[in-house]
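Derivation of every value follows stated rules applied to the coordinates shown; laboratory data play no part. For clarity, every value in this text was computed on a predicted model and none was experimentally measured. Cβ atoms are built from the backbone, for glycine too; each structure is taken alone.
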Structure P
């Protein structure tokens, strides 16, 4: 217990200390929200990766999908690395940084508002973010309950409140720069932690080959009659596994808290280096989480999924580890949760302040008041998420849990296609954005209330979210061709940033001989 408490105290002290140290970077809106657009490759890459993966992935998704698909669940981690990180950086990174700076937009709603010349579109995007980020924020605490129950004799509510307060302190004090630096430290912990945990769990089963052989002998007639299906390449249900890969990988392209990381990139080198770092980070952390979860059925004699749910699988797998490793796991999950929580509350507060209150309640040029309001909203958002998490844990309320499940799909479905086409295609229209916003939010909310009437494959929030994202990629160009063309002056002004000439060294671009 002394080891566990000691490591936690050191961890929390460092997080808060960095927040206080970074106060000088958070004196204005640009500094508080984007770190002055001067964040280097390592910090940006780790901020992207740690915001991507939380306790929801490590405890919830890894356990659930590992149980359902066996070792094939690792494909989700591979997809996260290649689609969710590598391709996202290549396709979105540079263009997002250039156009958002050109339009002077600090949030995704503000980008939509300026790109399409519509204040209503900006407010609508802000409302969608507010509705769906709050329950997603609350979901981050879920993975902590069982792990803290396993490691400490502490009430779940106390764990949630302490984590929320400490996260709030460093985000409120240091803004985005404090979040980025802490994300870097938390990312290092996550990398070493997941490697140590995988090695320890496999060693407890006799090593990798012995564990894989044991998994091949597991059978479940309710899932598949194929022998060794849980140790196979694509698992027992490749189609639904594809839905998981798409939602958890392609979904990051439309999540405001993820895309906003590209706004703060410092320079060209930061994009190139950050692409590599982010991809490697995702391959280790996400690949490791799903790979670990794939061996969950080896512990089926200790796990009662029907009674305790999928969230009990990973904690059960880890319960036999040494005290030192359990302490590492607790800090690993805290790191994953706090990094994502800080990103979410910063995105929520900045969106509501800059896109709804600015110019209406707060004066346009009053940056001190804007930063003050953002700090106040961070407190409010964290408090609401804590209340929701405790209510869900201590009661039979299921609506909150359902809304958490659809939040990722609703956000990614609403924003992915409009944002992507806005960066690349001059003919994208305001009407296409409205249709995509409306379709995804209504479809995902319907999945909560009347999901049983959906086709079987779309009853799962995972598959429904993936469907919304893919549908948006078709809806935006089709609706754009059927609705009034955008204002040509507005479009030319937005895309002029890509044509601006800059001088680069010979090693960066080939030129003619003198």
Structure Q
């Protein structure tokens, strides 16, 4: 999936089409009323509407957009810009303002947006006058263009300074969206729902087809968005409460109603990019030491133990499953925040946000799935992670999932346990000796949690579990300069068809003092 293309940054101005005639209003945006005063809207109404839709046969959303924009190329589509002076609420005292994305290119399914004020919803409509068509486009070719909808929208907020409304959150393409914490630049994305991802069948991509955005009051520091989700298998209603800040949070309430059986229902799905890093940088002729939006999957178990799974770019599809009961949190993190780790003055990977999912209430039994997809280019999102409920996703079933998303540079906060700060791999045994493809060395560095105060004679010890291989050597060393502790493990795999699974952690007097390092080796070097 081409991330930068799929989530291309376009722009919009808001206008109105009514009965084929363009109508202008002073605020440079307009409202189409389904009745004289709009229509009554509530969260409960949206939920019932989703339940009713699920009882009916699926009808694909209309994809009728004018041919002149349906066939836009990537470069042509990104040349269409938004006039920010016409943003919804842009001239008000509200902290938030809304911009729309232009349809066309990949975005051929019109999305409808409604403004909700005082329990009344009114449709926002758009025309070509709401956009600037830059070269290589001929702006005259778009005169009189009528748009049946838009591709999505974004919200702006004074996130980094008080005198400028920065881009905060964007919904664009299927059920994809992404947000920023203070000081971040866009990186990984989230989705409303994943259906049959890497399940051996064709993946289904649900779409947000309608959004209902509550008009913010003056000085409001949060905003609420509602959305309808549609796919052949599922109808859904979503509520998002967005609270900007150093840690931008999005509280999600998802109500799902199944039309058909789903073999793999992915809740709170995350999508990211990992091309290469410190643990698997072979095969790329690149001046940069690392290229990734996220470098690991973190899991907080119900018993308080933490798992850290470094990401990799495998040569073939790699799936990892973590069975959990009432998981307390999981996320794709960018832990490495040093510019020198990336040396990229344009992409600024050290500023990409981490994203943490915190379930609200008990989710019961289920599995966190991590999919790592081979990729040769950094424009591809090749990492996916989500929760799969143990409850069968059968036709007629209903699901409710509530969770908080935190988008920020640091989503983990302080912890009393040591964390993994580095994972490296290489040929097993002595570096100067003849290499053996079945023999691999793993070097894991732990830091924090007080272990830096321990002397080399302390009773700190490492425990390692391995499947699909045998441990040939293990050593735990203190790095005097940093105070970190380094674990070195050499393993020899048993066969070439079975992935090797490793788990290591640190104990002090039989007490767990670190998170659990988890890794999958597919026999690659």
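Side notes on the structure shown:
- Structure responsible for 36, 26, 23, with semi-axes √(5λ) of the Cα gyration tensor in Å calculated and labels P, Q on offer: P
- Structures P, Q were shown, and FRET efficiency 1/(1 + (r/R0)^6) of positions 211 and 283 (r between Cβ atoms, R0 = 25 Å, to 0.05) at 0.75 was computed from P.
- Test item: relative contact order in percent (Cα under 8 Å, 6 or more apart) calculated as 12, pick one of P, Q: Q
- Source structure (of P, Q) for helix-only ellipticity at 222 nm (-39500 (n - 2.57) for each DSSP H run of 4 or more, over all residues; to 500), computed value -1000: Q
- Comparison of P, Q by distance in nm of label points 7 Å out along Cα→Cβ at positions 203 and 379 - largest value held by: P
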